[in-house]
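There are structures below to look over.
Throughout, read-outs are computed from the coordinates displayed, never taken from laboratory work. The structure presented is a predicted model; accordingly, all values stated were derived computationally and were not measured. Cβ atoms are built from the backbone, for glycine too; each structure is taken alone.
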Structure I
């Protein structure tokens, strides 16, 4: 899949700069020139940096959304189990099963609805 985002070169430069990109970086493989290393053109192009950053940001946003959806689902299931527990639905199991077996009953109840 390919996603196209149309930005002018000025917008790309502004965005990348705000996200930490520098057109020139210090070349630490060279000896110090005074108090700093000599500057060289960044080997990561502006386009590479921006594409990578946008892809990582979009993926993080998608994962955050999916995590939130899972959290909502789990919260709803937890609330259902808590409600059933409060109304005695698991009383027989509580009286006859150990914790691990009780958990399996509850998980089975969640899975099977």
Structure II
């Protein structure tokens, strides 16, 4: 399968990003969305008599998974060295691929 130069550069770019930091910030946004959904739901208004209404079951899924997601985000944040500046966190790759060019750049050769 032949790839264009643009396709190859996009693939390489994925390896040059800090995936752990990107995942941390994505999950953190999802936790905020989960919290907003829970805060906007008044349990007193949910019909428990209607077997077709799955609102309560769906809300229950959110709060059942909340603790494990929060723990995962906390651990991921500590592992990835998150500074809470998303641009800074995601622009610095955690793991860099060593190439002859990268060694040359470190040594100041061009």
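For this structure, a couple of remarks:
- Of the structures I, II, the one that -0.44, -0.49, -0.99, -1.06 was derived from, the read-out being log10 I(q)/I(0) by the Debye sum over Cα atoms at q = 0.14, 0.15, 0.31, 0.34 Å⁻¹, for residues 4-43 alone: I
- If distance in nm of label points 7 Å out along Cα→Cβ at positions 84 and 100 is computed and equals 4.6, the structure in I, II: II
- Taking Rg/Rh (Cα atoms, Kirkwood Rh) as the measure, the highest value among I, II is held by I.
- Each of the structures I, II was assessed by distance in nm of label points 7 Å out along Cα→Cβ at positions 28 and 68; the largest value belongs to I.
- Given 0.9 for distance in nm of label points 7 Å out along Cα→Cβ at positions 20 and 60, calculated: source structure among I, II: I
- For 48 (relative contact order in percent (Cα under 8 Å, 6 or more apart), calculated) the corresponding structure among I, II: II
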